[in-house]
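Below you'll find the structures, each written out as structure tokens.
What follows draws every value from the coordinates through simple rules; no lab data is involved. All values reported here derive from a predicted model rather than from experimental measurement. Cβ atoms are built from the backbone, for glycine too; each structure is taken alone.
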Structure P
């Protein structure tokens, strides 16, 4: 693109432009971003519009857009037919592959499957992981209790274990450990009970760039995945495949981010773990962890390896989620405090959001990163009630539909009020007292018992 035309060619192009309708620049950008599987917030795009010869036949032209953008030293380019929006070609060019001595552990943002770790690094971690578990335990704020749970009908027996050796996993065989994810120390705790070296799939860009604690995880073994970067998401599968091909296990939190829901035992799972299993034939070991808010005890359990080779990745992911939910529920049954509904404060939903926010604030954050940190999978076949009510946002209330639509609109307002991502965008960098005054107190009636929420805020300081 971008050449000089003869006068005759320009006359033809002018005549073409009079008769052909072209998609807009904005539409071309949207097509390119969708093709690259980009997520919001989107990078800045450069757009070039030009006419290209279709072949060697003289004076036969086609109008085209070329859209390009750069993310983490990778340039994405997409050539689009201007008349139809059809993608003619697309490519990704890697401009920089990272350097540990220059970038620190942030080099993992740029490294591909061939240079995110060396063969020497993989071999040495097989022998040093057991020595790194002690400082990992010291850095974990809590008492780790590993349990094996055996079900007997409706009853279950719990035994305390030292590490995952009670599963009798083969020492020479790599496994894909898939764990639930709901609190700050659950990753450290899972690594601390491993009976082998396992590389962690790590997805927090902010912590990778700014936290010194990440170096400890890197020393144990780490695969970075940029949740907002499509190349990184796809390449992380190749990285983990290389590890498994070399006999090294991986650990994945397949929910993506923390489970911040009020009523889901386990969030919807991303399919990457099962896809990796189907590519490598490495068995999946399910793990679950639980810590009650305010408690120092961290409970972990695991179950026998699973195989999903005879079903689709989607069905396998559903089955895996059911297994994880069962393990998590067992931990709740044995260790969660029982509450009566009438003992809950009237503003318990705000209290829950503050408790979840406190879990994030244990780490140090410099920016509003909640679009990435609060990434979870949406299941189009199983939309939430909130997702369904959101489809009514564009419906105009009329005299005819008022009785049907107005109750939904009121529920929708409540959905937005208790939307945790929205709450974090608004309150992550202000004090608990400010959050209470600006976003909580206005919605609490004067006769409600506010002291319980204030107690939570005081605990979180």
Structure Q
């Protein structure tokens, strides 16, 4: 990688691509990724970074602007890195996400298959149930403030209100900042502030530090209880992980668990564990999976990266048995508790590594008719997909938050022709960003499995 500055004029933006950039081409056919540019726009650009075969650019002048642009409902939009497309009509965002999934499957997996229209979110503002703020390191300012990463650099900028999280989060953040500052606690103590809520539980505030306890902790707890009655307070000691909530949890006020209701199920969620941030989309995903996987009472289901058991528990009344595997110990404990809460007798959740678990199941020649696979952004990888293939399930539901790793992983599964993609459905879990959740249903095409389904 090398820094490079060059100006190119009269470029037409072709489409939006993963990463949020507008894509165009130079006169010699080189790909150029342009920040803050939408399809159909005519722009002059400045190349700011050149790599082998492609470049990154910023717009120096808009000659023709897209009619799909709208006024963004956030004054920080041009500075904060949280949203990329808030100034694009929502219908166009949905179309772009469908096109991105199609493009990634075609380019990386060589799959030219129909992708369904992106399923829209019921709410496109204030939809997130979790916010993760970082400490603002401004040497000119003594008071502690929390914000988000700037779109222009690694610098964290102050945000007093974010339009994709609940309004009350901004009030809680402001109150926490005032309490910390009133006690004179130093900025260097804190790294993150996380706020979470569910539809069934009250708010929880989580302060993250690199040290074992918050300075003046007793005074802070007393003040917090007085200023924010009914709000939970937790502390996470995270010395080196890049994931804010990885570390030792200290319970200061309230309980370290929340509850969420989805249809007729209640889920217990540890405050430091993963749970989907957009519940309306999660509900739609569950309904689609139920229809697409066509469960029956004779089947065993394998739930990989199961978290608190969201998918496995939801489908457990429809099948004979569910086995879930998850590396987060707290999430597994919650998944087991959730079987009791929901009176589920046929679901079992194990703590461990997914790859190690699959190896043991392959060695034992265990059979699962359906697999639900919900890996992190990095995907499951070649080894995981090859092991899944050896289990010979009838259907696999791959739930992906990264279409690039979805496409890569599909190449490992489809290479011998024993599996084929049945459907691809994008979901807008994250309105106003380029991120997209995708459900890919994959079917076993071998005669042996065809016979087992008849």
Structure R
């Protein structure tokens, strides 16, 4: 009898211990609230003495009460998505603030009280209606990251040059018509974005920004690039798409660290001499330009991983094109190609190929050498038949052949183990053949 009693006592004790282990750990409700956010300042007031992070997002707040001054331990505050137009004087008491985010509010002026927060490192005032920045900006000597995109700025004050620790400056979607010269004195900046403005020219002074790594000037009205850009030896990312460029300076070839270059949607007729010296270039967007030829020197860009030349006037490729052995993605859609370039079939690492909207009539049997190809886009051509060798590409998963002149598929099409998607709308396939294709490829997502 005693044995049974002891057994049940041990059993119940084990169950209780297991239940305790499975019980979720208790979380201080105040900590949980701080993470998820409050509805207003008053709700957070009981924790004012110790709270380090205050989040009140998307609550339609129009006013911040003076009691905000009691949150003296605050290090970060996020009041995004409200309707604030000004800040109370008590905000200056938050001396420990390092991060301030007021994105998507209604500020029409740069809140002057922020100039008294000398420990501020990150400031986001994007998506407001701020038209100017006061000279007191120089007080924010510890500022590292400043976002002022989607405002109404047209100039930057000279005092901006005193922000010697600034590394990231985002000024997209403003009303700049010229490149802000005062920015060029910020040697510490590594990321600068002025996309979606009305900038017509770039000052030669930009060459002084010796530590710049990322420069985004897309969607402006820039007509020329100054030669001095070659002095930014650290530049890795340069975005210039959708401007009014007709040429590039030869000096751009001196940007030896450049990895990412976007030149799409300009009026450029050819790449500059010495372009082949950009041996670290990995991504090149030259789409929607007026180039008719691809220079043989492109073969020296052996680090290229992604190349986009869609909507150019290219009729053929140089033999050196096959030397782009690391290319993973190639877009030659909407060009003037009438023959499938043999050089492409030598690209054994290519994963995605887009040659839609050309004038191709067939694909070469050598396409089977493209052993890494997974996606093939050939819509809107004049292809009448496919070589059986296409079925020997082991990785091919997706094929687009809409708007061609195909009547049937290769004999061994069902032997493609990875094929998942096949689109062939608007071809010359009979209803009988369509049914046959469905029977041959029951596990493929078909669009006939």
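Here are the numbers:
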read-out: FRET efficiency 1/(1 + (r/R0)^6) of positions 281 and 297 (r between Cβ atoms, R0 = 25 Å, to 0.05) - highest-scoring structure of P, Q, R; value: R
read-out: At a computed -3000 (helix-only ellipticity at 222 nm (-39500 (n - 2.57) for each DSSP H run of 4 or more, over all residues; to 500)), which of P, Q, R; value: R
read-out: With semi-axes √(5λ) of the Cα gyration tensor in Å derived as 51, 40, 20, matching label from P, Q, R; value: R
read-out: Structure from which 2.4 was derived, distance in nm of label points 7 Å out along Cα→Cβ at positions 185 and 345, options P, Q, R; value: P
